[in-house]
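Any read-out appearing in this document is the output of simple, stated calculations on the displayed coordinates, not a laboratory observation. For clarity, every value in this text was computed on a predicted model and none was experimentally measured. Cβ atoms are built from the backbone, for glycine too; each structure is taken alone.
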Structure I
């Protein structure tokens, strides 16, 4: 199921939003999908750090980092915790770091870019808010689908093509 998005676009053109092509794929999984958990934060990954410790089975963490490319919102240690706790992946409107290490972790990661500087940990950020970036709006509970073709969102789970 490496080219999932073209099939979903053909099957569900009226039910999807397609993100502008701003993301790069960094995780070992190049195709991933699940129900959305949203995080809004700016150069502080405190809420991401908390959520990776929770059961993420069937879920994708969508992180609105305000598009900042100055601090990495996800590093290899948090990605490893997320993978161990069953998270399907991350879509990060911001930067990540530890790119080589994350490419070997069995999780999906779409982000804007890589940057080596970590975030400050001030306990800031909100979970569960509707976020908007890359020309789409994403609410907690939506479904997100990612592969090397891009990123798309639906209000309902979409039946996957065979």
Structure II
């Protein structure tokens, strides 16, 4: 992946996949996302382009990250993930997490909250710092094994 700062606009991310095809994502400071697909060898014109709202981009990201659906792993997952893990951490009644905004929580270095799954409500993919955690919420946490375990012990 290649990242380029676009002054006054935002950031551009270019992902080249094994086939040589590229996906270019421009994240505007406004929250708008442009998604462009370039076939291998094509430099000038994308074969397809989409404009995504912030919410659409977050939903797509959640799908790609495996937050909404986890296919059964094929082969040795441990060797594919190495020291990286994705875990589900439940917010229990009386937990120090309950009633706090995500922005107030000091996460261990290397731990990232990908989503909040709240019973009876739509999934909150890539939750912002304003999201208040409630008892019964399940956090989808990713990061190094050590960071995720530190988060579990902390809360």
log10 I(q)/I(0) by the Debye sum over Cα atoms at q = 0.16, 0.17 Å⁻¹, for residues 28-115 alone, calculated, reads -1.01, -1.07; among I, II the input was structure II
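Who wins on distance in nm of label points 7 Å out along Cα→Cβ at positions 20 and 108 among I, II, i.e. which is largest?
Going through I, II one by one, distance in nm of label points 7 Å out along Cα→Cβ at positions 20 and 108 peaks for structure II.
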For 0.94 (Rg/Rh (Cα atoms, Kirkwood Rh), calculated) the corresponding structure among I, II:
I
Taking mean count of other Cβ atoms within 10 Å over residues 44-51 for each of I, II, which is largest?
I
Could you tell me which structure in I, II was used to calculate mean count of other Cβ atoms within 10 Å over residues 100-107 as 13.4?
II
One of I, II was used to compute relative contact order in percent (Cα under 8 Å, 6 or more apart), and the answer was 35. Which one was it?
I
